[in-house]
Each structure stands twice: as C-alpha cells, then as structure tokens.
Structure 1
Amino acid sequence: MFVYDEKTNTIETEALLLRQFVLEDSQSVAIICNSDQVQKGTLSLPKPYTPDSAIAWIGSHKSRCEQDSAYNYAITDKKTGQLYGSVSLVRYPKTDLAELGYWIDPEVWNKGIATEAAKAMINYGFQIKNLHKITAKHFLYNMASGKVMVKAGMSKEGDQKQQVLKDGNYEDVVHYGVLNSEVL
C-alpha cells in the first residue's frame, strides 16, 4: 500500500506514516542517531549527535524540499505516532536521479520497517517525483542494509573499495540501484 497525500505531504503504507520532521522530534532524533549501531551503519552523521544537530538538520528540510534537492521523511508508526527513524531521497543536481538513505532506531530493527519505508520512498520517487533511477549504498560490513535494498526492489550494481572515510578508516561500500521502468 502506497498513498501519498499532497496536501499534508505524507505517505501512508500498511503500518507506517511517513511525515515531515518537526522540531519536537529533535530529542528523539538525537537519541536514535547517537546509538552505536546507527552511528556505525550510516555513512555520515555528526558524532556526537546533539539535539542542536537534530534541530539544524530538521531546519534544513523545508528549503531542500522546496528546491527539489532532497525529500526527508520521519518514519512513524501509523497507529501510535512513535518515531522509528528517517528515510530520504537526495537528488543528484540537474538529473532525474536520487539516492535513497535511511536510519532506523535499533529498538525496532528486524521488523520490516526499513524495507516498508524504503519501498514507499522508491514509489514516491518514481510516481510523484518522476525520477529515472534511484540508487543506494551501504558499508560492506552492513549487509543487513543491503538486504533492505534488495527487498525494496533494488539490484546490486557494484562495490567501491575504500570509498568513505568513517572513524579514521576508509571503508568499502556496496552500490544498488533501481530504474523507474523496472518498478512500474
């Protein structure tokens, strides 16, 4: 299930409501982003991740969305409103290509939340934003994220050696992608 409400700029799925972040989310965002598991698995997050970091990040969303350069959504439980994480598409300049990104509270890992949110963002990118291709990448050691990408309909496209500097070490990344024509 994928329902986009243009008026509220929300996306509804079977179990989730993807909505815009609000400043009241900043404390929860900081707590989730400070977890060792989220820090280890994401390609770039400030460390430590403070509430001020969250406020600045949330504050950047509106202008980036208006510029059609990034679409960031809070992943929430449709029934309770609990914040589970973030899912986003960041457009490559002057193209119809975007990169999918997400992070999820480790307390709710292995429940299909990341996959459901990723599928919704892929649908949003293709159906609402008319993108041609969506890519994603993960650290080689974070194979769980690769499984999410595959379950969301993406295919592995290749590896890059020592591509991202993380905690003083260059890490390998694995790239995935999906074309609009492969989904519709």
Structure 2
Amino acid sequence: LVTGIAPLTGQKLWEIEGATTECVTSTVTNGELILTSGGYPKNHMSAVKADGSGEVVWENSNRMYVPSMLIQDNNIYSVTDNGVAVCWDVKTGKELWKGRLGGTFSSSPVLVGDRIYVTNEAGETYIFKASPDEFELLGENKLGTEVFATPTFCDSRIYMRVSQEVDGKRQEMLYCIGKK
C-alpha cells in the first residue's frame, strides 16, 4: 500500500494498493511524484502524484528491493540487489540506461554533487556519474570484506561502517576517509 497521511492530524487522506506485498526500499519523492518499488510476489515500481489524489502516473516491472532510489533533476537512479545501476526518466518511468557493477547490494546509493557512490556487500565501492545520457563508471575501491551499511558524507569526509576478518573473527569498524 501507498498511503497519504495528513502530517498534523494523522488522518488517512488516500490509499492505493500496490502490486507487491514486500517493499524494503525507502519511498522517495521529488515533491510532485512519490516513487515506490517492491519485489514480491512480482517486481513493481510506480510513481504516484504527490497532490493527494492517489493517481498512479506510471508503473513498470522493475524492482528496487533493498537499495533506495535517488532523484536528481528529472531522473531516478538506483542499483538493483544484484549489481545493476539503472537510470529512469522520473516523469515517464522510461529506462534511460543500465550499467553492470557487480556483486550483491544491500546499501543504498548516495548522491554527492554529480556523482553517485554505492558499496556492494563485498566492500567494493563504485562511483558513477549522475547523468541521464549514459552510464559512466568513474572509479572503484575496496574497503573491508563485508558491507551492508550506506556510507555518510559530511564536510568532505566519507564515513563507512565495514566488517573485516581480524585474527579469524569478524570485526565491525568505522572508517573516516578524507583530509585532516
């Protein structure tokens, strides 16, 4: 379900039934559309007008199950659980490009300027350009042996929670990457 609720009263304003029963990813909005996605019993992604009408503007059979979607300008960016970066037109849901990253993803992509950072479960971070024109991989790096958390960016620094094997045991670590 996608439900519109009055923030001051908690009153339900509208509700539409979704095509899936399991939605792990966060719902996002650009102020005009509310975007949601899920993956069981079928793959589904939809855009609903954010004007309180509950009107579905478009739907498709894509699935963003765990990693959240990002919106910049008129574009949606995300990464599938199985490592494919995708860009869609926010107004139509039309796919603009796909790019293979690799690995399995639980963390969500982060938009910093015109770059998107995303880390797979093996600790490999990919940086690609936020552009509707084409998929352009700008760099990749590895930190840790297992990552499920989304990195945080603050004051030109990246904070990442990763795990590593230390003396045969799994250790959680927090890294701060940046200049002193």
Note to self: One of 1, 2 was used to compute FRET efficiency 1/(1 + (r/R0)^6) of positions 92 and 140 (r between Cβ atoms, R0 = 25 Å, to 0.05), and the result was 0.25. Which label is that?
What the structure shows: 2
Notebook entry, point to check: Looking at structures 1, 2, which one was semi-axes √(5λ) of the Cα gyration tensor in Å, for residues 52-147 alone calculated from, given that it came out as 21, 17, 14?
Noted result: 1
Notebook entry, point to check: When you work out relative contact order in percent (Cα under 8 Å, 6 or more apart) for each of the structures 1, 2, which one comes out largest?
Noted result: 1
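Consider the structures 1, 2: one of them gives 0 for helix-only ellipticity at 222 nm (-39500 (n - 2.57) for each DSSP H run of 4 or more, over all residues; to 500) as calculated from the coordinates. Say which. Spell out each step's value before the answer.
Values: 1: -8500; 2: 0.
Label of the source structure: 2.
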Check: Of structures 1, 2, which gives 12.4 when mean count of other Cβ atoms within 10 Å over residues 60-67 is computed from the coordinates?
Finding: 1
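Using Cα Rg over 2.2 N^0.38 Å, for residues 28-75 alone for the comparison, can you identify which of 1, 2 gives the largest number? Provide the component values of the computation, followed by the final result.
Values: 1: 1.20; 2: 1.13.
Once Cα Rg over 2.2 N^0.38 Å, for residues 28-75 alone is worked out for each structure, 1 has the highest.
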Notebook entry, point to check: Once mean count of other Cβ atoms within 10 Å over residues 44-51 is calculated for every structure in 1, 2, which label goes with the largest value?
Noted result: 2
Next item on the list: Please state which of the structures 1, 2 yields -0.28, -0.44 when log10 I(q)/I(0) by the Debye sum over Cα atoms at q = 0.08, 0.10 Å⁻¹ is computed from it.
Entry: 2
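No value in this document is a laboratory result; all are computed from the given coordinates. It should be emphasised that the depicted structure is a prediction, and the values quoted were computed from it without experimental measurement. Cβ atoms are built from the backbone, for glycine too; each structure is taken alone.
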